[in-house]
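Read-outs: derived from the displayed coordinates by stated rules, not from any lab. What you are looking at is a predicted structure, and each value in this text was computed from that prediction instead of being measured.
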Structure I
Amino acid sequence: MTTAYVLVICDLGSEEQVIEELKHLSGIKEVFGVFGAYDILVKLESANEKNLSDVITWIRKLNRVRSTLTLMTTEGQE
């Protein structure tokens, strides 16, 4: 299983709308609104990196998403 975390910056005031959209994407396990430099934290899990890459691309294309930072986990360092 491959896991990634995506930090999302979205348009001011659109956090709840973006979170609702994210909840319906395949491969997303958890979504949290957060305080700080980023607005949303997304946890993704998939059988392979290709599927994760596809979901991350969808996240980046969502309306009101301004930027993302993706953190891929490394196996054996859990």
Structure II
Amino acid sequence: MKNISLKLDDSVFGETEEILSRIKKPRNRYINEALEFYNGIQKRLFLEKKLRKESDLVKSDSLDVLKEFENIDYAD
């Protein structure tokens, strides 16, 4: 486990303390869970950005292939 010093806005601290008093969870555990959740969101955003970039790279090729398939004469 790593120790860090953390400065919080007064409003964030007050809201957090109010929530902690209701859910009876240690502050450290709560902050760890919050950061883990936020990290998951950020990872998904990074992945979305990467996928959009890669999709844009192959978009024109994909359309060309689709047009070629449309022009194929399927004889039965």
If percent of Cα pairs over 16 Å apart is calculated from each of I, II, which structure is the one that comes out at 71?
II
If helix-only ellipticity at 222 nm (-39500 (n - 2.57) for each DSSP H run of 4 or more, over all residues; to 500) is computed and equals -8000, the structure in I, II
I
